[in-house]
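J.: Quick heads-up: structures coming right below.
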Structure 1
Amino acid sequence: MTWSIVLTPTFKRGYKKKDERMKGRVLEAIHVLSASEDPRRFGVPKHGQLRGTFAYELGSSSRILYAVDPRAREILFLRTCSHAEVYRDQH
C-alpha cells in the first residue's frame with residue numbers, strides 16, 4: 001500500500017528553484033518514500049525544533065525535510081533545500 005503525499009507551499013517553491021537534474025532526484029525520492037512500507041527508515045530523524053521530522057539526502061548538499069503520519073498513511077513534504085536551509089526558519 002502506498003502513502004498519500006502532501007506538498008507544502010514551501011516545498012513547492014523550493015522544488016521550482018531546482019535545476020532539472022535535481023528535480024528528477026526530488027521526484028525519485030518522493031516515489032521511493034511513498035512506495036515504501038515505512039518512509040521513516042529512509043530519513044535521518046531530526047531533533048530540537050525539527051523533532052518529528054526526517055531529512056532525506058538528495059546529495060551532499062541537498063535535502064528533503066518531511067514528516068510522517070503513520071495512522072493516516074500520509075507523508076508531509078515540508079521543504080527541499082540545501083543542508084544549511086533545513087535548519088533555518090522552521091515552521
Structure 2
Amino acid sequence: MKKETPQNFSVKIDPTAPVFVIGVVSTIVSIPIWTLRKLDDMDVVKPERIGKKTRCYSQKQIELLNYVHYLMDKKGVNISGIKVILQMEQRE
C-alpha cells in the first residue's frame with residue numbers, strides 16, 4: 001500500500017508560541033543552559049513555564065537569544081550590560 005503525502009508539506013507555528021525546550025534552545029543558539037537560566041533569572045529573556053519547571057521558548061525569543069549571543073561572544077558584553085542595551089533599544 002502506497003502512502004500519499006502532500007508535496008508542499010509545511011508546518012506553520014506561531015512565532016510567539018512557546019514550543020522549544022531549554023536543551024534544544026541551548027543547541028540552536030550556542031548558549032549553555034546555565035546561562036539561559038541566568039538570563040531568565042535576570043529578566044533578560046523570560047521563557048514561558050510549562051508545568052512547574054519546564055522552560056519553553058518561542059521562535060521570537062530564539063531570535064533575541066541569537067542577538068544576545070552576538071553581544072556576549074563578539075562584543076564581550078556581560079548579562080547586566082545586555083539587559084541595559086535591550087532596555088535602551090525598546091525605548092527607541
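J.: Taking distance in nm of label points 7 Å out along Cα→Cβ at positions 21 and 69 for each of 1, 2, which is largest?
T.: Checked 1, 2; max of distance in nm of label points 7 Å out along Cα→Cβ at positions 21 and 69 sits with 1.
J.: Quick check: 15, 43, 24, 10, 6, 2 is what I get for P(r) over Cα pairs in 10 Å bins from 0, in percent, calculated from one of 1, 2. Which structure matches?
T.: The correct label is 2.
J.: With relative contact order in percent (Cα under 8 Å, 6 or more apart) coming out at 33, pick the structure among 1, 2 it was computed from.
T.: 1
J.: Right, something else. Say we calculate distance in nm of label points 7 Å out along Cα→Cβ at positions 13 and 53 for every structure; which of 1, 2 gives the highest result?
T.: Between 1, 2, the highest calculated value is found for 2.
J.: Here helix-only ellipticity at 222 nm (-39500 (n - 2.57) for each DSSP H run of 4 or more, over all residues; to 500) has been calculated and equals -9000, so which of 1, 2 was it run on?
T.: Label of the source structure: 1.
Laboratory data are not the source of any read-out in this text; all were calculated from the coordinates shown. Bear in mind that the values here come from a model prediction, so they are computed numbers and not experimental data. Cβ atoms are built from the backbone, for glycine too; each structure is taken alone.
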